[in-house]
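Q: Once you scroll down, you'll see the structures, which are given as structure tokens.
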Structure P
Amino acid sequence: MLGSVLMLFWLLVAIVILASLYAQREREEEWLFLKLIGYYLLGGFVLFLSVLPVPLGFILYWLLLHGKARSNRAVKESAAFWGLGVLLIRLVIGLIF
């Protein structure tokens, strides 16, 4: 029961974050909300090597997509950072409980 409540909580957090980022867009872009979901998920993707979590998705974002000239760059970058932030919060909470 508690697991499903926490999953619903994190889903609502993600929706609120993505909706606020979408509202901050600099200009109209086709499929922007879906792109923000992708950047958010990429930023939060983690690979566990033994017990060490490696934020592989954010590393890939930083190496391949960071700094490229594209529309709504700040909003997309924020979505990746929010994904990483939520990942780190979930890892800390997992260590505590």
Structure Q
Amino acid sequence: MADTFTAQMTLSPAGFWRVYVVLFGASEWPEHTWGRSAPIPTVVERAEALASLGYEVASGTEWEWIEYSELPDDPGSTVCLLAAVSVLASPSATAFVPEVGA
């Protein structure tokens, strides 16, 4: 069975949308940045970005969105959005997949 990872999409500190694959134990995570704050990247754009990183959205999964306060103890602070989806390393591309226990 293929390893499943989580891809997340957020606004970068520079204010641009980015998607990255969370790889625990790795010093860097594969990332794609769109260079824009609006509009939010479409599902197709996200799939293309993940494919360029060597990943694909896992069958039967959908992007899920959550919002959180920039300052957790201040409900009046800026609201941040985070989207997440399960992904697999694409069999037709080379994706960085860390070794377990590495």
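Q: If Kirkwood radius over Cα pairs in Å is calculated from each of P, Q, which structure is the one that comes out at 14.5?
A: Corresponding structure: Q.
Q: Once FRET efficiency 1/(1 + (r/R0)^6) of positions 23 and 71 (r between Cβ atoms, R0 = 30 Å, to 0.05) is calculated for all of P, Q, which comes out largest?
A: On the way: P: 1.00; Q: 0.60.
That would be structure P.
Q: As an exercise: helix-only ellipticity at 222 nm (-39500 (n - 2.57) for each DSSP H run of 4 or more, over all residues; to 500), calculated from one structure in P, Q, equals -3000. Which structure is it?
A: Q
Q: Mean count of other Cβ atoms within 10 Å over residues 7-14 computed as 15.4: which structure among P, Q?
A: Details: P: 11.6; Q: 15.4.
Traced to structure Q.
Quick note: the coordinates plus some simple rules give every number you see, no bench work behind them. For clarity, every value in this text was computed on a predicted model and none was experimentally measured. Cβ atoms are built from the backbone, for glycine too; each structure is taken alone.
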